[in-house]
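Trainee: What follows is a set of structures to go through.
Derivation of every value follows stated rules applied to the coordinates shown; laboratory data play no part. Since we're looking at a predicted model, the values are computed, not measured. Cβ atoms are built from the backbone, for glycine too; each structure is taken alone.
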Structure 1
Amino acid sequence: MTVRHGLEDVPSDVDVVIAGGGPSGLFLAADLEAYGVSSVVVEPRAELDWLHPRAKTTNARTMTHLRRLGLADRLRAAAPIPVEYADSVAFCTSLVGHELTRFHEAFQLVADRYALQPESGQQVAQPVVEQVLRDHVASRADAHLVLGAELVDVDLSDPDQVVAVVASGESVRQVRGRYLVGADGVSSRVRKSLGIRLEGSSAGKSNLGLLFRSEALGAVVRHDPAVQYWVVGRRYAGMVGPMDLDGTWWAIVQGYDPGRPEFADVAREEILRELIGADVDIHVEAEDPWTARMLLAPRYRSDRCFLVGDAAHANPPWGGHGFNTCIGDAANLAWKLAADLHGWGGRSLLDSYEAERRPVARRTIDDAAANGTVLADDYIEDLLDQDGPEGDAVRAETARSLVAAKTSEFLSLGLVLGYSYESSPLVTPSGSSCPAPDPVRYEPTAAPGALLPHAWLDDDVSLYDALGRGFTVLVDGDGPAVDTSAAAAVADRLGIPLTVRTVTATGGSFTAGWEAPSVLVRPDQHVAWRGDGGAALAVALERASGRGASSGAVDGIGRRGVGAALRAGSAQRT
């Protein structure tokens with residue numbers, strides 16, 4: 001057990017010190033440990049805050065990252081609401097009124113086998129995700145979670161290490177690491193110590209989050225199950241959804257302003273009953289006024305210090321991308337830190353983290369901000385809840401407007417799966433380029449930089465299951481022969497973990513979809529190159545590791561030799 005309350009027995013030397021034990025910090029520690037890299041996670045919260053659930057959507061991409069660590073099934077088992085319960089977001093005039101429209105397979109919620117990733121999405125509150133990650137980190141020998149402690153100072157004077165000063169109560173301890181990662185949220189102490197400020201703006205409207213219990217509400221709801229009900233056309237507008245199937249609900253009242261007459265001195269129960277449309281029992285357990293922010297750090301790195309998650313960006317919640325973008329940051333950084341620490345990563349590898357992830361955050365923030373310009377309180381129309389032809393006509397027109405305005409919020413496959421690292425210095429262009437960015441449309445492509453197009457090899461085996469922990473060359477079993485010997489020689493010479501796998505598609509060949517008989521896939525499941533092997537593959541492997549000619553000379557700082565455990569687990573060639 002490596003969860004500690006207090007600083008006793010905390011290691012004084014680790015590979016990576018992580019400030020912040022939210023989702024991104026915990027995932028980073030778990031992913032690093034799988035690569036054979038030790039870490040200490042310093043988290044001020046001794047207990048999780050179950051009354052403020054924050055994020056509620058774990059998308060298909062994040063679930064696939066969790067699958068890599070063996071945690072997807074654990075999270076689904078811990079989630080109070082199974083995927084089979086509901087796959088949609090509904091818009092209505094109240095929970096007992098007229099339904100206007102519905103977005104099916106919202107947030108990639110698919111109960112059956114998902115075609116586009118090994119895992120579909122999962123509706124689950126952030127504290128549940130954090131508990132699953134805490135439990136996992138607690139079971140790992142080289143990932144140390146220290147609760148009830150915080151990073152209070154950083155000494156960066158040594159060019160070969162960082163020294164973090166950690167405090168818990170009256171106790172103070174120094175922890176040395178080769179790298180420091182700030183995963184400590186929007187108010188990040190690490191970011192501030194580096195002199196980096198988030199830049200951006202806040203939304204013009206505020207919101208009121210509420211967590212409440214109601215024994216009767218579940219039986220009163222007139223509509224089919226949904227993970228969110230957006231209530232429009234009433235005095236109060238916003239969202240209501242189940243936290244579990246046992247009477248706990250959440251709500252977000254949009255356009256909240258305590259200075260306006262309709263909110264001043266009004267009981268929260270009255271606001272909720274207006275949203276619901278019925279006089280049901282309500283017990284408010286927590287409330288949280290908040291305003292969406294669109295903030296982005298100008299830099300993600302300073303020497304041996306990196307920013308991930310909310311320390312690097314603040315995303316509006318519309319579309320559920322914030323927490324998922326944080327996990328994407330951690331997954332991108334983990335393998336690069338491991339490569340550097342194990343000695344096979346080149347100088348440009350760590351610099352590529354900001355080059356790849358910052359544009360993803362910029363695009364996601366912008367799309368979420370656009371979604372936030374049209375909210376439930378923008379649809380105030382007296383006739384929406386009126387029966388008869390006139391009401392039907394208004395509801396039909398409102399439904400068309402909602403579909404036009406909100407599709408990119410709930411069916412955002414282009415953001416979740418269609419982001420690309422095409423311009424990364426680690427990627428070798430080949431063939432056609434990635435499709436133009438679109439928040440909704442996702443076109444699977446093996447263009448270098450894109451996410452590897454998914455396929456099922458049989459009923460239970462995903463193409464992603466064929467990937468090693470390091471780099472993988474996938475060879476189409478129905479395509480022409482591919483010479484991987486030059487790449488194998490480079491991998492042996494530089495200590496790069498490389499797996500070569502021959503795979504066979506069901507109902508066709510991979511060559512047509514890949515536009516090549518083989519693809520080089522990075523540890524984070526993005527394509528680094530495609531082609532027919534030979535010397536070009538070897539050159540692409542060097543470039544993808546940051547050690548190619550275009551990446552500059554190999555950086556000798558911070559090397560400790562090839563990690564035997566990583567190589568033993570990932571260097572097989574079959």
Structure 2
Amino acid sequence: MTIDAWITLAVIVAVLAVLVRGRVSPAVTVFGGAVVVMVTGVVTPEEAFSGFSNSAPITVAALYVLAAGIEKTGALSAVTQNTMGDKGTYRLPLLRTLAPTMGASAFLNNTPIVAMLVPEVTTWARRRGLSVSKFLIPVSYAAILGGLLTVIGTSTNLVVSGQMTALGLPEMGFFEIGKLGLPIALVGLVLMVLLAPVLLPGRRSVRTEIEEEGRRFSVEMIVEPGGPVDGRTVEEAKLRDLSGLFLVSVDRGDTVIAPVRPETVLRGGNRLHFVGPIEKVVDLQETRGLRSAEMHHVMDLGQSSVRYFEAVVGSRSPLIGSTLKDVGFRAMYQAAVLGIHRSGRLVEGTLGTERIRLGDTLILVSDPDFKARWRDRADFLLVAELDGKAPTAAPRAWLPVALLLGVVVLAATGLVPILSGSLVAAIALVATKVLTPLEARRAIDVEVIVVIASAFGLAAAMQASGLAELMAGGLVDAFGGFGVYGVLLGLVLATVLLTELITNNAAALLMLPVAVTTAGAAGLDPRGAAIAVAVAASASFLSPIGYQTNMMVYGPGGYRFTDYARFGWVFTLVAVVATVVLVPVLWPSPA
């Protein structure tokens with residue numbers, strides 16, 4: 001190995017180690033790796049940052065904006081509302097939900113699709129006394145499988161297509177990946193409908209956990225006119241720090257204040273809505289200046305000025321590793337945390353001192369605008385209103401749908417490149433005021449864009465240093481005895497392992513130079529090998545951290561980490577076997 005190859009190997013190992021630990025942002029990590037290979041002279045600055053001028057990340061950004069327009073106008077309501085129907089217990093409702101989810105995910109970013117389905121599916125299951133855990137993982141998997149049908153189905157497909165051109169291959173055709181993805185998706189759909197009721201455990205959702213355990217109740221206290229509390233602020237009345245008991249709202253009769261600030265002045269006759277452990281509620285009734293109103297359940301959603309939400313903490317959230325007290329959660333987010341749901345159960349103890357972890361679901365109370373303020377921010381991967389409904393279609397919902405159809409038709413027929421079509425569509429949404437410039441900017445996941453663009457630099461270093469050729473040679477030596485199928489199996493398994501440990505885009509871009517080089521040495525079509533990597537990088541079914549939609553349903557479904565492997569190994573096996581068997585047939589060696 002040359003010194004450049006050793007440097008590149010060391011950088012990639014370091015990048016992978018940091019990504020797996022999850023302590024540093026993936027964008028910072030991958031970008032830092034690209035900078036190191038540039039500074040050490042492995043690649044030129046142009047090669048290190050070639051991804052920032054590549055069409056793939058720009059196309060991904062434009063499609064994020066297009067998806068945001070469709071989500072905002074409620075154009076997906078036809079997909080998300082009433083999909084499950086009234087007939088059947090598990091399998092028929094699953095089929096009615098998964099099929100349109102898969103179809104929509106072939107053309108749209110799957111994150112908003114899953115975000116809109118989570119409250120719909122949860123409400124439907126709860127009202128019928130069914131376990132939502134038998135539905136939400138299949139919804140995520142259906143969105144993943146739908147992404148295997150077109151080149152715009154996932155950002156991974158787009159970045160592989162962009163890197164293919166950099167490696168001297170024609171870019172991926174619009175439906176080309178679907179030749180392999182469609183059989184996998186159809187088999188996966190059938191297996192999900194058949195196996196989900198059997199293999200997925202009956203976990204309790206966040207709401208069900210609270211309701212069935214009955215550990216959190218709410219109580220209304222009335223401020224006695226002329227009493228010790230009348231005329232004092234919340235802080236002066238010592239109602240702010242009550243060891244886990246929260247003052248959720250103050251009802252003045254004509255207005256409801258929620259969330260409540262420390263400086264809020266309490267007046268005689270105000271109704272104070274507290275939430276907390278039942279033993280603390282009992283203690284509250286002994287407070288001088290307050291008298292008890294009737295006790296009722298925490299999940300009374302009747303107040304129009306108060307809403308309950310579940311918010312999932314994703315990998316990019318600044319909350320990870322901090323306590324609610326550290327970040328001043330109430331002041332920062334204008335919301336109170338009523339509970340933390342983790343690994344299928346509610347966290348015990350004092351919430352304010354509990355360190356937030358990846359995948360935690362926070363049960364919040366806030367004003368109705370909380371979701372609009374935070375749904376497009378990195379702080380939460382998913383914000384769903386408890387008992388919330390997907391928005392109804394706005395009058396101009398047809399516009400983003402028409403723009404999407406235009407992009408698809410023009411790209412599929414080769415009349416207009418995907419980049420040009422998606423950029424024009426994104427600009428049109430802002431120009432027609434479907435989205436504001438701020439909404440368009442927030443719709444773009446900058447973290448993903450930077451990871452994609454930076455990973456191009458690492459891929460270039462692997463190619464320029466000869467590391468890709470060395471790894472390809474080792475792969476051929478290890479699996480070549482089993483022919484092209486053995487070599488392809490080695491490529492696919494390595495990609496699947498990487499995608500479960502790090503981001504799927506980074507896994508695809510790191511494996512692509514190896515795959516193309518290996519194909520030349522093993523007698524495979526390089527194009528088929530590249531598409532095999534794209535499919536394997538998206539086949540993330542074994543853990544909640546490998547794919548964003550898996551993490552989105554983790555808390556709302558009440559899942560444990562092992563539930564994904566318990567159900568997902570079937571679909572991983574289908575994807576691996578189908579890829580290994582079909583790629584040599586669909587893309588035969590040119591030799």
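Trainee: Can you say which of 1, 2 returns 22 when relative contact order in percent (Cα under 8 Å, 6 or more apart) is computed?
Mentor: On the way: 1: 15; 2: 22.
Answer for the origin of the read-out: 2.
Trainee: For which of the structures 1, 2 does the calculation of mean count of other Cβ atoms within 10 Å over residues 152-159 return 12.5? Walk me through the numbers on the way to the answer.
Mentor: On the way: 1: 12.5; 2: 28.4.
Matching structure: 1.
Trainee: With FRET efficiency 1/(1 + (r/R0)^6) of positions 144 and 312 (r between Cβ atoms, R0 = 25 Å, to 0.05) coming out at 0.90, pick the structure among 1, 2 it was computed from. Before the final figure, lay out the partial values.
Mentor: Working: 1: 0.60; 2: 0.90.
Derived from 2, not from the others.
Trainee: Let me ask something additional. Which structure, out of 1, 2, was helix-only ellipticity at 222 nm (-39500 (n - 2.57) for each DSSP H run of 4 or more, over all residues; to 500) calculated from, if the result is -17000?
Mentor: Details: 1: -8500; 2: -17000.
Label of the source structure: 2.
Trainee: Out of 1, 2, which structure matches 0.70 when FRET efficiency 1/(1 + (r/R0)^6) of positions 288 and 416 (r between Cβ atoms, R0 = 30 Å, to 0.05) is calculated?
Mentor: Values: 1: 0.70; 2: 0.00.
Attributed to the structure labelled 1.
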